[in-house]
Structure I
Amino acid sequence: MNIQKIGIVGAGQMGNGIAHVCALAGYDVVLNDISQDAIDRALVLISRNLDRQITRKKIPEAEKNAVMDRISPTLVLTELGSSDLIIEAATERETVKQAIFEDLVPHLRADTILTSNTSSISITRLASRTDRPEKFMGFHFMNPVPVMQLVELIRGIATDEETFVACRAVVDRLGKTAATAEDFPAFIVNRILMPMINEAVYTLYEGVGSVQSIDQSLKLGANHPMGPLELADFIGLDTCLAIMNVLHDGLADTKYRTCPLLTKYVEAGWLGRKTERGFYDYRGEVPVPTR
């Protein structure tokens with residue numbers, strides 16, 4: 001299938017990055033969100049990130065306007081119906097994603113491919129709620145999308161080879177690397193990463209180390225670019241909690257039990273950078289540990 005037009009559902013942290021890289025690769029992009037403010041913020045952020053790429057000589061300055069012109073924002077979900085490929089990048093809640101696909105399906109062409117940027121939810125289960133499980137798969141970008149090179153491609157039990165080949169071709173055109181993952185809870189990256197973050201929270205919860213000492217130890221002792229608690233704040237503690245719950249529910253293994261302290265931070269609304277408080281307080285000039 002020759003993919004030229006990509007519809008993106010959700011203009012948040014992931015959606016705006018996906019729109020950026022798709023438009024930069026020459027695709028026509030229709031970017032949808034239920035909030036005009038979210039779309040406006042996304043367009044400003046895409047413009048700013050393109051400026052950063054120009055400053056670093058990653059792209060020529062003359063290309064920016066063409067990239068921005070390829071992105072068509074809309075508040076109307078059904079306007080994505082003429083897309084060749086749709087990438088859902090809404091919040092990490094299965095009921096929300098199911099509702100989006102159910103609203104979209106009646107307006108799609110027969111050959112439109114549906115994908116989800118979910119970081120953990122069953123692709124087979126999401127696909128089963130549509131009229132095209134064979135043309136449905138997981139298309140999981142890493143955050144921040146313009147910088148990170150990996151995309152996980154996850155087949156559901158019904159995904160056909162043509163759909164997989166078409167999605168892999170998109171990844172190639174984006175200049176990224178595809179990793180094929182099986183449809184099991186949290187796939188590859190988060191299956192390994194989230195238990196590490198959860199264990200770091202347990203290490204804090206049990207008083208083994210402070211926020212600063214835990215992050216410093218992993219950065220200097222394991223050569224990680226960010227400490228696990230700093231990374232959790234960057235991802236969003238609500239997202240980390242949701243993925244841990246998917247792992248625990250889906251695999252029924254006590255090693256995936258969520259640390260009570262992570263749950264407590266989410267209950268407090270301290271979700272990390274996006275709320276200005278998590279394991280660090282970001283309201284001042286320099287992030288300050290909250291424990």
Structure II
Amino acid sequence: MWGPYLMRRFALISIPYLWLLALFLVPFVIVFKISLSDIALSIPPYTPQFDPSAGWPGVTAFLSDLDLENFVFLTTDDLYWRAYLSSLQIAVTSTVLTLLVGYPLAYGMANAPDRWRPTLIMLVILPFWTSFLIRVYSWKGILAGSGYLNQFLLGMGVISDPLTILNTNTAVYIGIVYTYLPFMVLPIYAALERLDGSLLEAAEDLGCSRKSAFWLVTVPLSKPGIIAGSFLVFIPALGEFVIPDLLGGSKTLMIGKVLFEEFDKNRDWPVASAVAVILLLILIIPIILFQRNEQKQREAEQ
């Protein structure tokens with residue numbers, strides 16, 4: 001019989017597993033099943049439909065109608081692989097830019113006086129008090145040809161003609177960096193805030209300059225925050241739809257826009273589900289490989 005300790009342990013472990021089962025595994029199985037179906041003029045717009053009342057013969061017939069035709073189709077149309085590559089390029093570039101902007105902010109926050117840190121953290125998370133859609137829309141007014149940015153630069157005499165920023169990849173980078181900057185700053189700040197200052201003093205006593213101590217001590221010890229922040233930015237940026245649709249225009253090709261068009265405009269749920277499954281695999285595989293590598297490093301250190 002299970003003792004009270006094992007019961008509490010099982011209850012504690014079961015909560016996250018049930019959460020993953022309900023909000024990840026079950027939806028993924030549904031989407032994967034639709035990706036193996038065929039488009040149809042029906043509600044829902046795919047076939048076959050599973051009928052539990054048909055018994056085992058119905059299950060056999062249902063499984064026999066599933067195939068990988070939609071995944072094969074994705075390899076025959078260059079629109080999809082170009083969208084994947086473009087999304088990867090934009091997501092990686094946006095993550096690097098967010099890191100370059102976010103690390104100095106997090107470093108400044110971690111080295112600020114204790115009385116100022118709560119205020120600085122509040123300022124970082126303050127944009128979340130406003131709707132995400134409104135914040136993205138506001139950049140249209142800032143980056144437009146007659147927007148505030150061009151008006152300011154023209155008024156200062158920096159430029160003679162308005163800059164074309166809106167409806168370009170540059171606008172998408174600006175929108176992603178601005179939107180996901182808190183996700184990069186907060187994990188790095190958490191890592192830097194726990195940093196033992198005596199390690200920097202020891203490095204300087206051993207002959208390191210302040211700059212060398214930063215690169216040899218501070219940056220390596222903040223690696224967990226950098227990795228966590230990079231994942232928190234890269235994962236949503238890869239499948240982003242709203243920002244490229246509002247700021248990038250029709251010339252910006254990202255897999256999130258393709259996915260929306262397949263679901264909403266073309267009503268081709270099977271192909272859209274196949275696109276979503278591949279996108280999910282692109283996100284999960286690097287995370288699994290990274291976790292295994294981290295586990296091996298911890299085992300080697302022990």
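Computed from the coordinates by the stated procedures, all read-outs in this text should not be read as laboratory data. Computed from a prediction, not measured in an experiment: that's the story for all the values here. Cβ atoms are built from the backbone, for glycine too; each structure is taken alone.
Any idea which of I, II comes out highest on FRET efficiency 1/(1 + (r/R0)^6) of positions 171 and 259 (r between Cβ atoms, R0 = 41 Å, to 0.05)? Please report the intermediate quantities before stating the final value.
Numbers: I: 0.75; II: 1.00.
The maximum falls on structure II.
Out of I, II, which one gives 3.4 for distance in nm of label points 7 Å out along Cα→Cβ at positions 163 and 203 as computed from the coordinates?
Working: I: 4.0; II: 3.4.
Among I, II, the structure yielding 3.4 for distance in nm of label points 7 Å out along Cα→Cβ at positions 163 and 203 is II.
To which of I, II does the computed value -13500 (helix-only ellipticity at 222 nm (-39500 (n - 2.57) for each DSSP H run of 4 or more, over all residues; to 500)) belong? Don't jump to the answer; show the numbers that get you there.
On the way: I: -13500; II: -21500.
Source structure for this number: I.
Quick check: 13 is what I get for relative contact order in percent (Cα under 8 Å, 6 or more apart), calculated from one of I, II. Which structure matches? If you can, show how the numbers build up before the last one.
Working: I: 13; II: 26.
It must be structure I, since only it matches.
Given a computed value of 25.9 for mean projected area of the Cα convex hull in nm², which structure among I, II does it belong to?
On the way: I: 15.3; II: 25.9.
Of the structures listed, the value fits II.
Using distance in nm of label points 7 Å out along Cα→Cβ at positions 123 and 267 as the calculated read-out, with 5.2 as its value, let me know the right label among I, II.
This figure was derived from II.
Could you tell me which structure in I, II was used to calculate distance in nm of label points 7 Å out along Cα→Cβ at positions 51 and 75 as 2.7?
On the way: I: 2.7; II: 3.4.
Structure of origin is I.
Looking at distance in nm of label points 7 Å out along Cα→Cβ at positions 27 and 211, point out which structure of I, II has the largest value. Mind dumping the intermediate values first?
Working: I: 3.6; II: 4.8.
The maximum falls on structure II.
Please state which of the structures I, II yields 5.5 when distance in nm of label points 7 Å out along Cα→Cβ at positions 83 and 115 is computed from it. Mind dumping the intermediate values first?
Working: I: 1.1; II: 5.5.
Going through each structure in turn, the value belongs to II.
For mean count of other Cβ atoms within 10 Å over residues 139-146, which of the structures I, II scores highest?
Values: I: 20.2; II: 15.9.
The maximum falls on structure I.
Thinking of I, II, which structure, once distance in nm of label points 7 Å out along Cα→Cβ at positions 99 and 283 is computed, gives back 2.0?
Only structure II yields this read-out.
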